[in-house]
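Rule-based calculations on the coordinates, nothing more; no lab input. Quick caveat, the model's predicted, so the values are computed rather than measured. Cβ atoms are built from the backbone, for glycine too; each structure is taken alone.
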Structure 1
Amino acid sequence: MRRHDREVSDFRELADILRRADTIRLGLQAEPYPYVVPLSFGFEASIDKLSGNNISLYFHGAREGFKHDLLARNPQVCVEADIFHRYAAVPGSVTAEYESFIGFGRAARVSGKEAIHGMDLLLAHCGFEGFTYDRAALDVTWIYKIELDSFTGKHNLRRGLD
C-alpha cells in the first residue's frame, strides 16, 4: 500500500467497514477484460487464536448467468467494499473522505445448512435479521461463500479541515 498512513490494519475496524458497507463489488477473471459485479452480501468475522482473523462473505444469485460461468472456470476472486463520506477541501486541494476494504479469496457454492446460514447472514446485513423467507427460494438460488485468504483496508477521514 502506497499510503501507509491511511492503512486500516485493526481487524475490528476492517469488520466494521464491511458491516457499514451496503454493497460489495466482486472481481472475477474473464477474457479479454476483468468482470466486476456489485452484490448484496452477508458476512461473518471471527478472531481465532490458532487460525488468526477470518472473514467469510456470502452472496446469492439465480442459478445461471455470466458470474456463475466465470466462477465455475476460476473461483479466485477479489472483493471490494467502500463507504464514501464526502469530498472535502484541504489546503490547496480537494480530497475524498472514505473507508474501503479489499480482500482476496476463493468462492465456492454452498448448500444445505450452510446455504441457509449464508442467506440468513445476507438478510441480516440487508436489515432483515430473522426474516422468514420461503425456503423454496433456495431451490432456484445459488449461495456462494467466499473464504478470504487476505484482506486490507484504507481510509481517509480528514474531518474538520474545510
Structure 2
Amino acid sequence: MTYAEYNPCEEHGFLSKARIKLGKVLAQKMPLNSLRVKALRLSGFEVGYKVYVGPEFLVASVNSDKSCNLRIEDRVAIGPRVTVVLSSDANWSKLMEYHEFVRSTVVIEEDSWIGAGAIILPGVRIGKMSIIGAGSVVTKDVPPYAVYAGVPAKFIKKSVNN
C-alpha cells in the first residue's frame, strides 16, 4: 500500500483517533505517574499493575492504525523521556514509493526497567526482568533476564543471577 492509498479513516473513527491522541499527549505531560498510566490506558494501550512511567514518555504512532499497540506488563519501570516507536514512515516523501510503513506492537514484559532517554523501535519485545540502559536504542528483541545498552543496544550481562 502506498501512502496515497492509505486512508486512516477506514481504521478508526474521528472520536477514537481524538481519544488516542489525547491519551498520548496526557501520558507525556501529566505530572503524576498515576495520571500518565491512566492516559496510556485511555489511548487503548495495555498497562499492567504497579507500573511506573516517567515524565515526558512519548509514544510515536499513527493514531488511526490498529496494528500499532503497546503492552506494558506488571511492575515495569520506565525512566523519563523514554520514546516507544510503534510506527514510522517517510510521510509525504518520494521515499514512500520505495519503503513500506513500519508498524508494529512493542511489548515490555513484567519487572523490566527502561532507563532514561531510551528509544524502543517497532516490533521489539523486551523480556521479563530485563534492563535497558539509559540512552539506548533498542532495535531488536531483548531476551529475559538481560541487560542491554548502547546504540544500537547490545547484550552487556545477565540482569539477575538465577
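Using relative contact order in percent (Cα under 8 Å, 6 or more apart) as the calculated read-out, with 30 as its value, let me know the right label among 1, 2. Computed on structure 1.
Which structure, out of 1, 2, was mean count of other Cβ atoms within 10 Å over residues 97-104 derived from, given a value of 19.6?
Numbers: 1: 19.6; 2: 13.6.
Value 19.6 for mean count of other Cβ atoms within 10 Å over residues 97-104 corresponds to 1 out of 1, 2.
Assuming 11.9 is mean projected area of the Cα convex hull in nm² as calculated from a single structure, say which of 1, 2 it is.
Working: 1: 11.9; 2: 9.5.
Clearly, the read-out refers to 1.
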